[in-house]
1. Say we calculate relative contact order in percent (Cα under 8 Å, 6 or more apart) for every structure; which of P, Q gives the highest result?
2. Using distance in nm of label points 7 Å out along Cα→Cβ at positions 74 and 90 for the comparison, can you identify which of P, Q gives the largest number?
3. One of P, Q was used to compute Cα extents along the principal axes in Å, and the result was 67, 24, 17. Which label is that?
4. Have a look at P, Q and say which one yields -8000 for helix-only ellipticity at 222 nm (-39500 (n - 2.57) for each DSSP H run of 4 or more, over all residues; to 500), as calculated.
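Here, each number is a calculation from the coordinates, and none is a lab measurement. Since the structure is predicted, the reported quantities are computational estimates derived from the model, not experimental observations. Cβ atoms are built from the backbone, for glycine too; each structure is taken alone.
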Structure P
Amino acid sequence: MAVAYDEDLAHRIRALLSHERGVREKRMFGGLAFLVDGNMAIAASRQGGVLVRVDPAESERLVARSHAEVAIMRERPMTGWLRVSAEHVATKRQLERWVKLGTGYARTLSAEATPTR
């Protein structure tokens, strides 16, 4: 069976999260999501690159100051969910920024605030 996401990218995310507590992996949105205390932080996306969960109040600023775009799900923009293409997470430093943003925000949420379906 073919993998729907970039396995190398998933391994790189996993390595950056290896020191974090409360992390688990779950297949979501056709990719591989990394959850912190039950809340999605970042995912290796089936569309390539990553899907990152951020503070909705910071979405606009992050999009304006980076190569991120607001994620579109079911034809609707999802504030607080950003897509970053593979070319913009190619280096450890680039990926680390998004991993930190996603995990930082996930830790501010109550347990299991991420819908699983």
Structure Q
Amino acid sequence: MEAKATHRYISSSPRKMRLVIDTIRGQAVDKAIESLHFSPKHASKHAEKVLRSAIANLFNKDEDSKNDTSDLIVKEAYVNQGPTLKRMLPAPMGRAYRIRKRSNHLTIVVATKD
């Protein structure tokens, strides 16, 4: 049994989010939550929120069975690029620098150990 949770339009770059997500892929859910909770990275707060949502989705999907979080693993976790907001910053001598404010979409799939 598996369940998925997504968070779209997160306002951080996909590269920074991938650094966090690569640490939890394939881990047990308990260990993944613990590592995300105590990580100093800003992106780990969003990742922990999505992971907890995926766990809740699994419990709501299969209410009959008595699943425990120690029996769950992070089956898939991936980050896709979202839309980029393009802004201009004034620069010397009448020029303008282009600023790209990137966003990402985060998807986490949890499953039971089989």
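1. Biggest value here belongs to Q.
2. Q
3. Going label by label, the one that fits is Q.
4. On the way: P: -8000; Q: -11000.
The read-out comes from structure P.
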